[in-house]
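Each value in this text was obtained by applying a stated rule to the coordinates, not by laboratory testing. From a predicted model like this one, the values you see are computed outputs, not experimental measurements. Cβ atoms are built from the backbone, for glycine too; each structure is taken alone.
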Structure P
Amino acid sequence: MLTGKVGLVAYLGTNDAYQIGLMAEEGNKQAAFLLDAMAYQVGKEIGSLGAVLEGEVDAILITGGLANNNRVVDRIKVMVAHIARVKVYPGEDEMKALAMNALAVLRGEKECKIYQ
């Protein structure tokens, strides 16, 4: 019940950001509302992390499938651009990147950064 049928899927039957973006563009008010709500939550979280870092933020990186959705990305940018430059890397390779870098740390090829 908690896997695969929650979040956007529960409301719209899909979690495909592209499809949901099309739905919003075609006038689906629920899809538009949900995308706006998601962008709002992401922007809010980025802002809270900027506060924790005491404003010392080099850049804000947006990635994943939702990074293909201009409605979401543009709204997030409006909310957080004052904190640091925003870079967008669309695609769903973040898990691969995390695994590759974790492996590099385990092999001693990279130094693990510790954030406090």
Structure Q
Amino acid sequence: MNSIEQFARKNLRFNVTIGLIDAAFFGFGWGFSSFGTIIPLFVSQMTDSAILIGLIPAIHAVGWQLPQLFTANQVSRLRRYKPMVLWMTIHERIPFLGLALAAWLFPRFGLC
């Protein structure tokens, strides 16, 4: 058994545990931020603009696919993918924190 396999086996339990915890919290957050139902309902509490509320699923689709067009060339030239995957994963989770903060703070400011 080579050193990489030994390292992987040594850290397997920790990595699986952390991966499951991360997936659980991400799934929990994703469930509270459905772009078809929950986010439009949340925005409808702040505005009566049907156009803005209707644009939410389209903004989500563009936000999901447009960055891929700009990063595909850079990703294709990478030797190692893990650092970029970790960096992009952080960017993927920050909006959920912002959504939670907005839901918590908006009633205090009288916006909802």
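When distance in nm of label points 7 Å out along Cα→Cβ at positions 11 and 51 is computed across structures P, Q, the figure 5.1 traces back to Q. Determine which structure produced the value -28500 for helix-only ellipticity at 222 nm (-39500 (n - 2.57) for each DSSP H run of 4 or more, over all residues; to 500), calculated from the coordinates; the candidates are P, Q. It must be structure Q, since only it matches. Matching task: -0.56, -1.03, -1.33 is the computed value of log10 I(q)/I(0) by the Debye sum over Cα atoms at q = 0.11, 0.17, 0.23 Å⁻¹. Pick the structure from P, Q. Checking each candidate, the match is Q.
Each of P, Q could give relative contact order in percent (Cα under 8 Å, 6 or more apart), but the derived value 27 comes from Q. In this comparison of P, Q, the computed figure 4.1 for distance in nm of label points 7 Å out along Cα→Cβ at positions 27 and 59 is attributed to P. Ranked by FRET efficiency 1/(1 + (r/R0)^6) of positions 19 and 83 (r between Cβ atoms, R0 = 25 Å, to 0.05), structures P, Q are led by Q, which has the greatest value.
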